[in-house]
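These are the structures in question, set out in turn.
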Structure 1
Amino acid sequence: MNARLQGRFGLGLDPLQARLVHAALVELPWRTVHALVARLEEWMAHPGAPFALDADELALVLEALANLPYRRVHGLIASLRGQLAAVDGGQP
């Protein structure tokens with residue numbers, strides 16, 4: 001997936017994955033992530049539908065996850081890659 005991501009995305013996160021995304025996000029400068037963290041916390045309190053975010057927010061999530069050790073995030077990265085490939089019409 002080399003093209004720039006556009007639009008909105010719904011991430012299917014289990015509770016452990018959501019906590020990992022939260023832990024990664026709070027390590028970034030607060031002014032850049034505070035609104036996204038607040039929405040994620042609200043979603044975590046009442047999960048149901050996939051967590052919705054736009055391309056810029058998804059980029060923040062990926063940036064945050066990239067800062068964590070691979071052993072902590074490899075399963076989540078594989079899940080996200082699969083979800084994004086499905087959105088992209090099955091293109092890897």
Structure 2
Amino acid sequence: MDSAYYDRMSGNNQAVLLVESIQKEFILPATSLPSGSKPGSWFHVTVQNDTITSIKIDEAKTSAMKDDIQSRLARLQSNKKSRFKRR
């Protein structure tokens with residue numbers, strides 16, 4: 001099983017998934033995704049012959065990545081002082 005990231009929606013209700021291990025982009029009908037899927041979600045996928053044959057949402061990785069992004073954003077926002085001197 002591979003990890004895939006739901007990157008975005010493209011035209012005609014198509015979902016763009018990025019599979020990490022093979023560094024490949026797949027475009028699927030959004031209706032073929034598990035319920036509750038939205039851009040930013042992570043999945044466990046099985047890829048055979050350049051086709052995704054199974055897909056399951058990875059709640060743990062989705063939650064962990066969201067928490068990581070939030071903590072990085074909070075850290076960036078808390079560092080409001082510039083290290084550079086003004087002239």
Structure 3
Amino acid sequence: MVRVPLTPEERDRGERLGRILRSARGERSMVRVAAEAGISVETLRKIETGRIPTPAFFTVVALCRTLGLSLDTTADALGVTAEGRALAS
């Protein structure tokens with residue numbers, strides 16, 4: 001299976017998501033947040049640094065819940081359109 005290369009916009013959106021999550025994590029440790037979200041510390045680290053620019057939807061949901069972030073607010077901050085949200089549901 002060949003992966004289609006990410007566009008610069010997708011990479012930028014991944015970096016923005018990482019910054020949002022890192023900011024929301026605050027002083028909490030990566031270990032604690034990852035454990036509460038049910039993901040590995042390495043996955044959280046890669047998302048926060050933009051090395052996983054398109055994480056799985058349910059990973060984003062778990063992180064947003066753990067960090068007390070609204071999915072809608074997070075999507076707005078990432079520039080996800082209502083049409084894009086409809087496609088994801």
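A compact table of results
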| read-out | value |
| --- | --- |
| For 3, 13, 26, 27, 21, 9, 2 (P(r) over Cα pairs in 5 Å bins from 0, in percent, calculated) the corresponding structure among 1, 2, 3 | 1 |
| Top of 1, 2, 3 by relative contact order in percent (Cα under 8 Å, 6 or more apart), largest first | 1 |
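All of the numbers you see were taken from the coordinates with simple rules; none came from a lab. Since the structure is predicted, the reported quantities are computational estimates derived from the model, not experimental observations.
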